[in-house]
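So, here come the structures, one by one.
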Structure 1
């Protein structure tokens, strides 16, 4: 699915013009409508992680870790680190666990903690397609967090569309367009029949109307 960059840039300009000004920075959102896929079949569903070249801004990352990795994750700028004692406490209060985890976009877990993380956070994050990425205790957590901040997730479940944030309105259109190209190219590779499974593509700012790209 090759969409010319000038077409994307034109759609971004229209999306900016159509969105009313707000007292907060809006995100730029991409929606791709699919066709000719039986979403009752699991192998037709999209569950894709894409690393975009310029990041999307505002990705909040939570790390489940202990000891040295917990310390390094904090130094590397993780938005929050949950250690085993706190994780065990959340395991006894599902409502509180859901409240605390809902504020984050991406999750990383030190591999030895994954059994407990799966038990406590799995029922909350699994349905959202946001299960933590497991990493070894000695992994370079600073590089991993940088990678995760450039990651967007596309997940269709049983629906005939996928959507994701591709950036913030403060980003230059050129960078946004390159992020969008990256998402569309990766999606094309994940679909059974590539571009022929794409019905339409739309862009919008958070509070603005959807602008058709193709």
Structure 2
């Protein structure tokens, strides 16, 4: 596993219908090693901190292997690394293989897997079409959010090394399936997910409420 591209960007104001919106989804590759801090990469910022950013969403990764799929879905769109707003375009790092709570080393930094990405309308703004949001959810190609547990320096072509595997064995794909697929009523998987230390509290509360409803 390795880093194919490191991408950063500052919030910008864009037109959305008759309104203007501030978004940090526009990222561009950088050709130098940069510092990874607790809340984001050097030169990167999120716009709406109520739903983006924060310690549990400090870094977002997306596999380069998915780009061919999306190019076929949207042949009229030009794709560059960072198209999905990801900080790290990666090779070999997939939602079905990564557990929430897994710890990885990249460069001199260490990060821990926290959650999948649930798309908002700003992905539609980036693509210039809102149907991408539904397609993104249905594809189960969510990408992965991380929390930074050791600040450091990272760069393109760095190896992504697994340091520790979480014993609960709840993958990022499992979390997505609990929201979008037939596993929406899988109470056993929900109970497992709640036990994962690094799953953000918002997700745990969501599953607790679902469990309460399903067990009535």
- Ranked by relative contact order in percent (Cα under 8 Å, 6 or more apart), the structure on top of 1, 2 with the greatest value is 1
- When distance in nm of label points 7 Å out along Cα→Cβ at positions 56 and 80 is computed for each of 1, 2, the largest belongs to: 2
- distance in nm of label points 7 Å out along Cα→Cβ at positions 72 and 104: greatest across 1, 2 for structure 2
- Work out which structure the value -11000 belongs to, where helix-only ellipticity at 222 nm (-39500 (n - 2.57) for each DSSP H run of 4 or more, over all residues; to 500) was derived from one of 1, 2. 1
- Task: Out of 1, 2, choose the structure whose coordinates give log10 I(q)/I(0) by the Debye sum over Cα atoms at q = 0.09, 0.13, 0.16 Å⁻¹ equal to -0.40, -0.81, -1.10 when calculated.
- Result: 1
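Values in this text are rule-based calculations from the coordinates and carry no lab data. All figures in this text were calculated on a predicted structure; none of them were measured in a lab. Cβ atoms are built from the backbone, for glycine too; each structure is taken alone.
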